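Enquirer: For reference, the structures are reproduced in the following blocks.
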Structure P
Amino acid sequence: MIKFFYRGLKISMLIFFINSCSVNKASIDNNLKTYFDKYNVDGCFTMLNNADGEITVYNMSLDTTRFTPAATFKIISSLIALQTGVVTDEKMLIKTTNSDSNNVGVNITDGFKIDGTPFFHEVARRIGKKTMQVWIDSLSYGNKRIDGPIDSFWFNNKLKVSPDEQLGLLKRLYFDLLPFRKSVQESVRRLMVEEDNSAYKLSYKTGFALNESKEKIGWVVGWVEENRHVYFFTTLIKSNNPDDDIKKIRLNLTKDILKHYGFFEGKK
């Protein structure tokens, strides 16, 4: 069974790769600087209109620069955990080292939504370094480095990925093009849904960490669907102001930009 698993993975490694989206022909929208200035942060925003392949970018230099993925790596962790059976389904409970004797555990749905990461620390330990590295390599995820403890490499500035690469990952996840079972990719897409109403459906994952210079790094990566059209986006923000509430700013800024482009009204 194990031999079959790794044989299948080797085949997947030859066929499937998470390549970045091509930004050679991207439209540069410097008007978006207004929104970053509003919150006094540096950063970039990238959007892909799947209908026509048009890519819109603000701040190309940061869009193609790699940063620690922080909690956006939960997307990858969830895919691997569900594929390998470390997590059997969205209801399976895992007791973490932070759990008290009365705590029956946390499921992947709650672990995905909560900012704290004890659930995914435990999931990473159960996946193990060897298996984790095989999957990271098969996905060609960022710089593919998982140096250091198995339960912290996604926010210790060893593993890094660019906003552009994140965009490529999102598109492949949405269309079941990653080397995981279709049911696994469907489960992770459900985990990412944050708003769903008659006008639009908004799915995303956030992340927060400090880079080597102790700057705050904030992520929002996901997609928005309106009238059966899907648009993929990534937001990356940086700040060296200790008073900045990056966890709040990253989402507010993203929604401001999406509203700027006419989303949330069901008219796109």
Structure Q
Amino acid sequence: MLRIKDKIKFKHSENLMKDEGDINQSINRFEKNKNLHMLLSERFLWMNDFIDINHKGIEVGAAAGFSKKFIKSKNFKISDYSDHPHLDFKNIDAQNTGFKDDEFDFVIASNMIHHLPYPLKFFNEMNRILKKGGKLIIFDAHCSVLLQLVLIIMKHEGFDFTKDVWSLKEPSTDDNDLWSGNSAIPYLIFNNKKIFAEKLGSKFNIKKLKICECLLFLNSGGVSSKTFYIPLNFFFLKFIKYFDRFLSFLFPKIFSLAYKIVLEKK
């Protein structure tokens, strides 16, 4: 990965994005923002290729719960480490959920792994609650050159390539701050397949790993935070969607902002 810096972190008071973590504002924005709707459809609809309509599933770290508008399973619930009324399960720690062993056919984790203090605890817990052959479906940050620039300019979350994401003693993010983020975490977990196999190969097979997304996110207005965007009609949004795929195919290390990943429990 091309690195502008090895690490950088900002205080929440420095963040140039507005309404950070304001779930109610996020839900309200979704109803009015076609750009955001297109972005989230791209983030969630592909997941249905790995989900049967009768499968039992849960999303961890669901925040505003947008996944429910796109996931087609009849037995799909959402959870978060909060007590918002739209959640099916409240105050659920994704690193220690309290769900039964082998309970779910699939688990969704969308843009939450880069907030985890101890990613290894999370993967061990997901392995425990998934059925054999169950899918852990992930969408998360890809810390490309462009994403690093955006985070630096907006002073949002930050990144740290020096962290040991496999440690059970030293946190990869601030474990006392729910909205602390280290956008380098997914890269550190998934870029080196040999290390991934050593740490988690006994538990999971990688069924899908694709790098994606660029301008559609940058002009979305923000998901859990708010920023400026230019409202576009469906034609232009669809053009940007395909242009993003072109950029991600040719220059992933520079432009691609996200991963689509599916792990299957052995």
Structure R
Amino acid sequence: MDVEILGTTEGQLRVIIRNVEPAFVNAIRRIVMAEIPIPAIEKVYIAENTGVLYDEIIAHRLGLVPLKGGEALIHPSECDCDGKGCSKCESILTLEVEATEDHFLVYSGRLKAEGSVFPCNNEIPIVELNQGQRLTLEAHARLGTAKEHAKWQPVSVATVKYEPIVKIDMKSCDLCGLCVEECPKKILAANGKNLIVTSLWDCTLCKVCESICPKGAVNISYNANNSMLMLESTGSMPNEELVLAACDIVSNKCSMLRNALKELPEAP
């Protein structure tokens, strides 16, 4: 297996993994999406709400605010309190605000952390209040995984893309330029008497160039043994840490399977 890290562009980490079955790369993607524990607000106690939004809507919005931190927290299922909630498995955030004007937006930055968990972004709108309206609440954050609820999903983007193969038959190509003009990603260009691919991994395998070529000089396919993993974190964990955590989980799963196979009775 050969790994090439393309780096992070616009918050998205791109990693090319060659000479490996696509199922392995997809396993990492699925684990990143569903099995890495991160904190999210699970319980909301609203003491005062004189705004127009129902308590349930505000609680739902708070649950979707990405949080970071909580390294010392343990999953409620592993806690001595049996999931009832204590300082070991919960971190508390509070919010108390009174609108000083109409159309007063309350942002996630108003959440005050009393524990180790805090919002990833302080500019997420929660509710709009008019002058004199108040909102006072206490939110309890817990560790969880997206297997339990989507609010514990640490990524907004997690994709696996096969390596595109773009074959150009220059004996048939007359450089008419139709494929260059119609390509959605603009990855084709005329270079002298040749048609070249300028950015292979930007190809989406849409085959527009193949279908529009009057000479049939362009052929699009893919190599399933080479693929690119692309991740974009919501902010709870850096992209790089998500990949490493997913690899650790894959390794642990393999160890558990190996041990389980060793315990099987021998065939007669």
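Enquirer: Assuming 1.9 is distance in nm of label points 7 Å out along Cα→Cβ at positions 26 and 58 as calculated from a single structure, say which of P, Q, R it is.
Expert: It must be structure Q, since only it matches.
Enquirer: Here helix-only ellipticity at 222 nm (-39500 (n - 2.57) for each DSSP H run of 4 or more, over all residues; to 500) was calculated and came to -6500; which of the structures P, Q, R was it taken from?
Expert: Working: P: -11000; Q: -8500; R: -6500.
For helix-only ellipticity at 222 nm (-39500 (n - 2.57) for each DSSP H run of 4 or more, over all residues; to 500), the value -6500 is produced by structure R.
Enquirer: One of P, Q, R was used to compute log10 I(q)/I(0) by the Debye sum over Cα atoms at q = 0.10, 0.15, 0.17 Å⁻¹, and the result was -0.47, -1.16, -1.58. Which label is that? Each step should come with its number before you reach the end.
Expert: Values: P: -0.49, -1.14, -1.45; Q: -0.47, -1.16, -1.58; R: -0.72, -1.05, -1.21.
That value comes from structure Q.
Values in this text are rule-based calculations from the coordinates and carry no lab data. All of these numbers come straight from a predicted model, not from anything done at the bench. Cβ atoms are built from the backbone, for glycine too; each structure is taken alone.
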